[in-house]
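Laboratory data are not the source of any read-out in this text; all were calculated from the coordinates shown. Predicted model, so just to flag it, every value in this text is computed and none were measured. Cβ atoms are built from the backbone, for glycine too; each structure is taken alone.
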Structure I
Amino acid sequence: MKRLINIIGLFVLLFMCLAYSDTSTAYADDQDRLEIKVEAGIDGKAKEGKGYPVTLTITNNKEDFNGDLVITLPVVNKVLPIDIASGTTKTISFSIQGMQEMMHYQPNANQNEQLFHLYEGDWKDGNEVTLDSNLDLNPTYIQPDKLVIGVLSDRPDSLNYLKLTSFFGSDPEVINLDESMITDDSLGLDIFDLLVVNDYSIAQLPTQKQESIKEWVQNDGTLITGSKPGLKQQFGSLADILPLTITGQEEVEQIRGFEAISQEPIEADRIELFTGEVDEEAAVLYQEGDIPLVMEKRIGKGAVTQIAFDLGLSQLADWQGNDPLWQSIGNDNGNVDAYMNNIGMRTVDRLRDISRTFPTLANLKVSTLAILFTVYLLVIIPILYFVLKRMDKREWAWIIIPVFAIVSSVGLYTIGAKDRGGAIKTNVMSVISLDEQGMGSGEGVISMLSKGSGSYTLSMDSTFNPIPSEDLYGPQKTYADLPFLETEENKENVHFQQVEFWSPRSVAFDQPVKEYGQISSSFSFANGTISGQVTSNFEFDLHDVYLISGQNYQEIGELAAGETKEVSFSAENQDYFQQPTEQVAYNLFGHSGQTGQQSDEQIKAELLSVAIRNEIDRNVNTPMLIGFTDQSLVPVTINGDETNQNNHHLFMQPTTIDLADDETSALSMDLQMPTVSIDQGQIYHNGIEQGDPFIEVSAGSYLLTYELPTVLGERSFQMDELAIRLPNNRNGLTFSLYNKQSDSYDSIDQNSVSYDQNAAADYLNQNQILIQVSAASDSPIDVPTVTLEGVINP
């Protein structure tokens, strides 16, 4: 009995120790020298697969300490220098980059590897200090298909209705922010899909935090703000991205300008609508009579949307149009997360695979090797035999044959090992998405080929945010096997340890947000012909410049820096007004070959394919101009020396084809790639995001939205006929077409239907055609093709 009591007492003591332990606090060595506290995420939250901020609070209870703290992440060991005087507390903040490998990342699960390592002095010297193994990164992870909204407001309670707003069938995660939660770099804001600002002075934030918000928008963020007097002053350095300059206001008792999404008006005793000058680069999405209600301005790959009234209006909480309004002005990341759909298909994954191909002996054709071997045999046997026999010197064969074999072997080795001579060879590839003003950003990969076994340090400017990129599906590496990432002034150093002979290593990087240049263009369509001119405003030459739209393309050719070219071609039977699909990449350059055998044309196909799939702005339904360059855009050194770079960079920017003002033109086009949203159910796979016209869904109801090209929305397009072709396989699927006049859906009962009378009045809603699809069970849905015929009036 006494033994049993002792065992029970031991378990109670162990339980009490565990219950009162703090997993976010740890101590270095047995003397409690350094106390380290970790705060991970924003409000303790992070989104799977996205970046998040980390704050370390370090208190030194003993003598001065100088060394390195190393944190093990899925693909890299991040090195943080620690220099802290005795009796002081220091705070270190940094952001973990968004990476697919961070999804479901639990570093201490099912392994004995600890996450944090502390070194006195340089980590390379290996003088490791014992550290409490409980130290961990443990934010609460938000599901990747859940929309995350950050709220900046001095009255956050007035925006609580956002928590009840349905974004395509899912409630959002809403995080109220204060100044301390805004990071100094945009990587830490990666968790947010939308940032809502209302009744808040951004100007009071430090300049670095204001710039991080701006860069977050430019990198594909969506900022939504209400309106009030003095808004531009309150937005500080972000004032130039606002769509509306407020100069006045009007009072109304109801707003009916949202009738396209709700027949119920917004009603109140007093609603202030703020008026002013709309930026020429902004689009008006909704308006109340002559007063713009919602304005959107594209900023880089992101957008700023301004509402002409206070977003804290209490009547919005109960208004029936609240859900569709927020769905239309926000983005649809909460609907189907493209990040999840593109597992293994990210920009950096595909670029890494093709950038690791280096021309070596292994790429010699089998036929070439066979010819070399045949020549060798001919020289050794008949030629050498007859020549020596004629000279009566056949005994020389004992010397000539070994010498010839040695020379041949050395020659073949020299050819095969040519990559070991000279500077280290690197392949650098990136895709850069630009707006029409030349501002842009992108992603890229640099791969190096080692000249021998050993350690290699790749260095580049910290603005590129480099991070090692390796195959996701290989064996999980331990702490000692992972490369180390170290910041040195304004440089980032990636240290690869124990690199094998003649082995590739890859680093993914961001092309930073900045002004790269642009292709200025002026295209017009008249009498079935597109004509105009293009001018390169880049500082370097472009080759293989194209105009692309849908699956169509028009070659423009090389374009030197500052050069202007006239363009004219027939477009009578082709549509050049829509956003390009991925298929145009393969129409242009053909499909890629096997890994290790890509030609320049196939590399271009991959660059364009991945750019259209992952980098294109889905909200801009316009044709694109693309251009390639082999210019070195990424300064990089390896072991302190410049490399022998082979560059492939793709620039892509939207363009506009104007319609003639003085004549009527007939126009026919197919709308094949709608956006998809959920009424009820779940989308398992969205092929539309990848250029494939099908989706795989559960039982439920789904809405396909076909958007007219932007230029038609800006002009008086008269739709005379609407034709819809449904898929042949419709088992368990029903289709219906939204009728604006009756505010209901008309059933489509045939595989091919056509509407000509009142087609525009009935079915064209805010330049959109809406088709509802109902599935009785889990099913693939082939996307219907919508054909419009009509005229463009002067």
Structure II
Amino acid sequence: MSPEYPFDEAATARAVVDDAGTLVGWNEGARTLLGWQTAEVVGRPAVELLAQNAPVPTGSRWDGTVTLRHRDGRPVPVWLLAHRSAPRNGGGPGRWLVVTPLAGTDSVALPDEPLASAALVQSPCAIAVYDEHLRLRRINEAMREVIGLPEGRIRGLRLSEIGGRPQSTELEQHMLRVLTSGRAADVQIYTRTGGEKRAHAWLARMSPVTDATGRVRGVCLAAHDFTDNYLARERLQLVNEASVRIGTTLDVTRTAQELAEVCVPALADFVSVDLLDPQDGGEPPARFTPPLSLRRIAHHSVSPGAPEAVAKPGEAQGYPAGSPQADSLVAGHTVVRTVPSGELDAWLAWDPVRGARAGELGVHSTMSVPVRARGVTLGVAVLTRFHRPDPFTPDDVLLAEEVTARAAVCIDNARRFSRERETALALQRSLLPRSLPRTAAVDAASRYLPAARAGVGGDWFDVIPLSGLRVAMVVGDVVGHGIQASATMGRLRTAVRTLADIDLAPDELLTHLDDLVVRLSEEAGHEGGPGEVGATCLYAVYDPVSRRCTLARAGHPAPVVLRPDGVSRPVELPAGPPLGVGGLPFESAVLEVAEGSVLAFFTDGLTASRERDSQAGHRLLSKALAAHADSLDETCDRILHALLPSGGAADDVALLLARTRGLPAAQVATWDIPADPALVAPIRRQVVGQLSRWELSEASFTTELVVSELVTNAIRYGSRPIRLRLIHDRTTLICEVSDNSHTAPHLRRARTFDEGGRGLLLVAQLTQRWGSRHTPEGKTIWAELSLLEED
């Protein structure tokens, strides 16, 4: 022995027996008591040491007198104290620690010894005195009631041998530090002693016992029961923890899982949360008639893998009358049921799988708490105990209701948010193009992703066919999220299509769109709204004949172009002010685009991230865009996977990819027209000859009429130079007549006696569509003929 380890192992006979009845431990004190060496008994059945039959120990602690067999054959009556320890991590058999004090350790201290005077027998506080070997010398009546054993039986045992629990060993280590240091210490533990039916919270105050010379002769242990204060503090801590941990997201499943995790193991060993499915109106049913259908949203257990769960998350199950779930929902309040009372027999018999699982685990108590918020019952939380031996108390019910009520509000908020988000998302997708048009100018693919948390916003994209086989591509972003942003986006997208239909140049279109956003802001302010509507936009027009793309942007990220040789770079383009600023001009830029190039248009939600700046986002975009893929859809998916985090983007994202095509020169014919009406007939003959070379003779008659009318109008009302151009696509033949006059023709209905005014009406009747567009030099009148209709 030493001051650091004062324990006398030989002062106690100690043996360890597993559940199979085999001796697995034997100390020197046991050899002194019965004479058997360790090698002679370890590994053999413990029953061989009995001189006569002994009762089978049950529970977690047992004590009694047993007649053992000495090595020399004589019987030895011995009082034994046995503690059972459960197997660790659920593996292997449990074990029994069997101890008894040896003769000579129960001597009574002399009256003048400090150990004798320290024992306050009359004190209501539980007191025990241990000697310098930390073996029990005296206890008072209060401590005897706590331990549940008489002093004469346990005198000479160590605290770890009397308690037989991990808390006892931990407390003994604190006593050792008091013994060696001579300084008092306070320790709080929560455990069930041998004399108690349920666990209590104890404040163990340990102080050194000294003699007249100041030498430490032992340790005095005084135990104070502060269970009520401890439980009140635990409940307050659980409520505070619930307010912090529950409702961190606006996700119903995650919120329900947080409720289950908070309650385990503080309140229960297993918690399940089942919600009612919404009806047609989007709300759970108001009245309940068993059997009820509930959907498992979340569950949590003290055991890994939750073996107690019968239903899987997302699975719906029926609950009849008599089940805790149905009874609590019908009654409208918390219902507590216990197995010993027989209240769960009908329910467990109705569901054999659940009944068998409850029997295997030893389920003894359940508590069903309705999940209610704002007068609506959303579902039920069921708390189950099988590991903790004590049933639910009224205080547990109040605590569970408090925590569930807090969680119910968060679940209802998440439910309402999810419903509003789905509504906004449906509106958003209805306002976005369902599919992109197939054009001769580009092959296009797109993606739209709402924000992971903020929901849908005002991002949009569009591909708009224009005259002359040209195509407009637009990407925009309205500031904000929700239905209001989606509605504003729809208005702007409609405005862009309307302005594009009159063939405005990109910078002019953005100017008109800016005026619209200014008016929308003013209307929002007059209606009591936020008073500001902000947006960014990028508008581009690509011509497959000239292979040029004209672009302008209003505060929007510049696109990235991937050339056919695999080199990608951002397009240099004047930034322009965001829409809604008003009064500032927009500038356009012209980009020479090689056939087969890919233009990437996107909103800032794709490249902007908390983890990186926009420049790094552009580099990632260029790298993902440059990776080879024949399919633009695959390229879209690769870009989103490379740039967006796994949990979703913080802002909504719109992505539009367009691979350019070029129209061969052989499919375009151009003539310069002299301003002489007499030359219209020769021009018609040249057109017919060109159609013959294109093998489109079937369209000659209609084309002659259209060309004759457009060229005659240009000669009569336009300004030189005049140019005729024919563009031949697979399904369309386009006639364009350009001149330097900015006066546009208008379709009108001619009166009976008018000599003119029927030309454009004739063109409108013969062609698929017609129109005019202004150019920097003048105007162009165009008409499209469908070759499929001619066939």
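Here percent of Cα pairs over 51 Å apart was derived from just one of the structures I, II, and that gives 49; the source is II. Using FRET efficiency 1/(1 + (r/R0)^6) of positions 62 and 486 (r between Cβ atoms, R0 = 41 Å, to 0.05) as the calculated read-out, with 0.05 as its value, let me know the right label among I, II. Clearly, the read-out refers to II. Upon calculation of helix-only ellipticity at 222 nm (-39500 (n - 2.57) for each DSSP H run of 4 or more, over all residues; to 500) from the atomic coordinates, which of the structures I, II produces -4500? This value belongs to structure I.
Where is mean count of other Cβ atoms within 10 Å over residues 214-221 largest, in which of I, II?
I
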